[in-house]
Structure I
Amino acid sequence: MALTKITGDGLATSGLPAGAVLQVVSTIKTSVFTSTGTQSFVDITGLSASITPISTSSKIMVMVNLKGAASSHGSFRIMRDSTAIGIGDAAGNRTRAGSHHALIASAAAYTDFTTFALDMHVLDSPSTTNAVTYKVQGGTPYSSGYTIYINRSSNDADASWLPRTSSTITLMEVAG
């Protein structure tokens, strides 16, 4: 099937080969997000993006550049609308996630001050030409007493060596 779409600037996208990038959408989150007291996954506010695919055969490359930490254990995942994608297989009581951070007690004095790369990437096939929203969720399924931190370390003292970071979600529609 030949793809044809006239964009707002009059650019036609037709006859592009499979693998061609059709459009890119990106969101950057520069503020801090913290969540404590829940064993469920919650939306990380400000870390979502929407895209309307040109064709049902298109794939969406979802790239999440996530920076953060957890007070002990924290899990993270990508959602397509209300469906988790890019998560591990089911295995007993294990949480299905795309990324995970655990603070090791014996190394806490050092990891306490670190903002970790918790990146996730997945090539998704939404099979639609309707708008699709991708978002990032985080949670502490192991204990309601744990906390997740985004764009900061678990130790947030006001010091030059404890930076604030940014996180991004980028969507690329790829011709199928």
Structure II
Amino acid sequence: MIGLKRGTVRLVEYDLKWSSSFNREEKKIRKIFGKDALKIQHIGSTAIPGILAKPVIDIGLVVPSFKKVLGCVKELESIGYKIKNDDFRKERLFFTKGPEDKRTHYLHIGELNDYYIEDMILFRDYLRAHRAIALKYSSLKEELAKEYGDKREIYTAKKEKFIEGIVKKAKYEVS
């Protein structure tokens, strides 16, 4: 089961169906972007088996430039995605799918060589490869969800330091 009310945090156990949901969306997105979809990946906690996650599928898309995306907004809307124009991150375009009371998918779009999406993939891969760290992250999320269940922005901000530390560590180990 996927879907979560906007602005809230509810964590659930990993569900094998999340991968299938990503695969269905990936095909639709690839059809819209064609060769300009340089990379489409299932990211976020729903892509990491064995940890708690908000039941919303995060999708990372790398494109040559945001210009192409802006030309595809209507096509993305036709498959249920709405652009979030007030997103505070300049390194991405962000789309949501589902009504406010049941968001089902988030589409994060980054430009080639910006590394925003690549860092998210690196984080996912590191947690997949390091079970103990993945469980530590899951515990952190659980603690934060208890305290900030109705304050999604605070919950997300409080996870950033942990995520940034893992991305730095993963980049160091890769180099």
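Quick notes on this one:
- Structure with the greatest value (metric distance in nm of label points 7 Å out along Cα→Cβ at positions 50 and 82, set I, II): II
- Structure (I, II) behind the derived value 1.4 of distance in nm of label points 7 Å out along Cα→Cβ at positions 74 and 162: I
- Computed -500 for helix-only ellipticity at 222 nm (-39500 (n - 2.57) for each DSSP H run of 4 or more, over all residues; to 500) - originating structure among I, II: I
- For distance in nm of label points 7 Å out along Cα→Cβ at positions 34 and 154 computed as 1.4, the structure of I, II it came from: I
- log10 I(q)/I(0) by the Debye sum over Cα atoms at q = 0.08, 0.10, 0.19 Å⁻¹ derived as -0.30, -0.45, -1.16 - corresponding label from I, II: I
- Which entry (I, II) yields the derived value 25 for relative contact order in percent (Cα under 8 Å, 6 or more apart): II
- Source structure (of I, II) for Cα extents along the principal axes in Å, for residues 90-145 alone, computed value 35, 32, 17: II
FYI, it's all coordinate maths here, none of it is from the lab. Note that the structure is a prediction, hence the values are computed from the model and not measured. Cβ atoms are built from the backbone, for glycine too; each structure is taken alone.
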